[in-house]
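There are structures below to look over.
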Structure 1
Amino acid sequence: MKLYDVYGIGNGIVDILLEVTDEDFASLGLEKATMRLVEAEEQKALIDSFHDRHPVLASGGSVANSVITLSQLGGKSAFACSLGDDRYGLHYKSEFDQLGIELGNPLTVDEVTGTCAVLITPDAERTMRTCLGVSSALGASHIDKTIIEQSKWIFIEGYVFSNPEHGQEAIRTAVQYAKACDTKIAITFSEAFIVEVFGDALREAVEQADLIFANESEAMAYTSTSSGEEAFAKLAEIVPNCVVTLGERGCLVRFDGFEGHVPAAECKPIDLTGAGDAFAGSFLFGITHGIDPQTAAQGANYISSKVISHIGARLHSGVRTFWEEKVGKEKACAAC
């Protein structure tokens, strides 16, 4: 019996959520709905320009949000990342301790924790500027072989591939450990630019993977196709199981004998941040707790709809209740 359902490997980032007006956003001269990496000085200047606001802080990162969702549903998870010992790193560790997520790596003295300034405009789009800080130091030394041996799955964040010096070695080490101890491997592509710029390293890992998560644009970039449906079909030749999310059109799922389309849950989007992260965490919870993949995808779509119906990349309460509403309390309880 393995202790952990999922061991996530990703960037430890504190999200700094700021609601801004269209006028505020226009004054910054930024391209809407983009994510760009920035240096610490530029990040500080951006945040300081909204000094009169009260941002919401949330410990995250893509795969971090997924393991948080899984833990909120009742699963057991661990997470490998790199944090500084500053205000944001201490906030991160405190929040993960409260969530019961194993965060084995100590804080690095005199280093800056990664942050992501998320500017949310009235149209529900988010524009992100990320300062990786010490999160970019995530390397092979952060990967805990014992935790991988005790985990059903490892879940690798696509953004980590963008660090050839340290991150790609961390991924190779994790995959090697997982293969040696019968731990399954899941990967999320994270962004289309990861496929386009770091495709060789990504493909090397995908060849070893058991499950891929990708949105439509990522899947099309990876398979050189022109639709999510085409990409989904082509991924069958590459990886045993995959999920391609299609936004308001739901998702396409191939897992453990099930293959089909699962419709999205209706909602009124307010902030699209974190939808895919919540989906992946919910789906992984389902499949590690005896729930069939179609039902797990239905539950994951429902959790995602709740995430994008409020401000922020994840829910802070009610996750288990939402899951039971969609999956059914009897089935949900039997799974735990």
Structure 2
Amino acid sequence: MNDELVFTVEGAAAKPAKVISLAEAGLTERSHLQEWILAHPQILGADVKIVAFEFDRWRSHSGQPERDRLDILGLDKSGCLVVTELKRDRAPDTVEMQAIKYAAMASRFTPEILASQHARFLTSRGDKTDEEQALDLLNDHVDFELSAELLRKPRIVLVASEFPPTVTATVVWLTEMGLDITLKKFLAYRTANETIITLSKLYPVQDVEEFTVAPQKSVTRLPAPEYPQLEWTLEDFQLLREVANQTTLAALNLCSSQPGELVPLREIEAESGRTRYQARADLAVLTMTVKRRLGRSNWPFEALWAAGGEKQFYYRMNQEHAELWLASGIENGTISDMDGQGD
């Protein structure tokens, strides 16, 4: 049932617009609805970047190609994939199952594969882009560098003119079970002079508390604590030395050997022997490591984009941290070698 009313106004007179289907308006799913979202990705949510569309390059473990076509793949600021399924009219009873299948397959994207598909997308839209440039664009969009771990949990957006009760009931239950699914509903209207399209969020619905005013409580609930920025100690560096991956070790060794100086990511890649994409993934893991193992948000060195003039990250360590890192190797009975193992 449609509760929305749309009027055209001429002077003091208001005339209701007629609800029509996209088919009645001569509009199609791929040439119109899809193109509107590609041009206005905010339809899928704030800060969503389009990565690819009509993606069908799936392959099973045995090497057999799968022909399923994902309508639109996006990426939000948190580094989470946004899997979108479009239906021009009423969604079929199995639309949520179809989207879950696509989300499961998309969860196996790696940052480098995602970058290659984004490069294909941009090039197909007239903006010739290579994979390295595409990866930089994706990393610029997210709060942290992309990682396979962040890409493992896509969220789902379903867009249609109407959803059957079986779909809405299933989506509510799946959401309660921990999946992130949004239903977006569009409607078409015909006026005397034009066709109007509206789009709104059908689910999740707003909490009733958002519409109320209540007496202030005497005790305010504090927000969940965030990871603090803490000073690095010798013990912290010793633990980091034990768990750091190749790229992180290379960055620490190079930065500590020239404190206060900018060390380009390309130099760290060469020192670690890791590829460009592997190095980015390794450094993304550093963020998780310092949070989960060391209870902080700050790295032991700075990360600065394009600070040295080129479009890449540069890293810099202060004198105090450099001395602590070198001392941690001595305390552990190691030299600052690449694998952190003693002689």
Structure 3
Amino acid sequence: MRSSISDYGAWLLQRIWLPLTVALIILILFAAFVALIGQSPAEVSGLLYQGGFGSAFAWQNTLLRASPLILTGLAVAIPAQAGMVMIGAEGALALGALAGAVGGIALQGAAPHVVQAGVLLAGMLCGAVWVGLSGWLRNYRGVNETISSLLFSYIGIALLNYFVEGPLKDPDSLNKPSTRPIGDNNMIGNLPGMDVHYGLLIGVLFALISWIVLTFTTSGFSLRLIGGNVRAAQMAGLRVGLWVTGAAAMGGAAAGLAGAIEVAAVQGSANASVVSGYGYTGILVAFMARQNALAVIPVAILIGGLEAAGGMLQRRLDVPDAVVLVLQGIAFVVIIASETLRGRQLFRLTPVAAKAGGAA
């Protein structure tokens, strides 16, 4: 009885006290930074809320930014189930955009929905192969997936720049090198009554399906078993190499899909503008969501709102919008540090507390 009460108390402390403490530390550190640059923390906080969530226009801007963040967050969260730390979503997004543009150009003349499907599928396939390579190298060659995925990311961005400025460059794109456009009639439209494209809905559906698969199926259990103890997974008869590579590929597919959506819903072609940091911000989204595919959705919206508010800070207070990046950096460092405290002795009730709880 006492043991169960003690365990329940530890559970509450970890899920209530620790997150609240982390949030408080982030706010204190950010307020100190804002004060150091000569601004009012209260005013900056108010503008962050107003710029991200204070009006219908702000919400639409936030949701537009959240759309790729949901998918790049999943690109980190899905492989994490198998114990991998993949940080190469930016490169997969870049190559997904390039592959999507090529697919859209190749399908010119087909029905719009066929072209759109081709763009999205090409982006997903390219991203899956690109990140899947890191999973394969990790399992079959012992290469650290964090390092390899980061290096692959740089290579992917370089390949995008090479092709849009070289072999695939549209002669009419002078000031902004791009591939040929996929055509206005082939672009993905907006959700009814909103200035937010259907890419948001695609991202939410991808996250929901991922959460259901990872939480309620034997496939999700197998990935968690591999992530928790590879030797136990091997003894259970799981083909660890296949599962690890597959998890990496699914994460890459999410990032590649994000790039394809940028082409099909925003840019209309592949160009350097698709590389805007969504892949790197997705790392923060995944860690804030604690690698939970469902929690990625609200966290992506929160981060999207903060990024949307950067312009308002710049206009109203004449401060760089990089202030938002400082907030994100503080949050990332504090959250990573807090993960080391989970499961530690400080979250277990003392014998006195447990005894008192048992008496109650």
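What follows draws every value from the coordinates through simple rules; no lab data is involved. For clarity, every value in this text was computed on a predicted model and none was experimentally measured. Cβ atoms are built from the backbone, for glycine too; each structure is taken alone.
See the values below:
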| quantity | calculated |
| --- | --- |
| Structure with the greatest value (metric relative contact order in percent (Cα under 8 Å, 6 or more apart), set 1, 2, 3) | 3 |
| Comparison of 1, 2, 3 by distance in nm of label points 7 Å out along Cα→Cβ at positions 109 and 317 - largest value held by | 3 |
| Which entry (1, 2, 3) yields the derived value 1.07 for Rg/Rh (Cα atoms, Kirkwood Rh) | 2 |
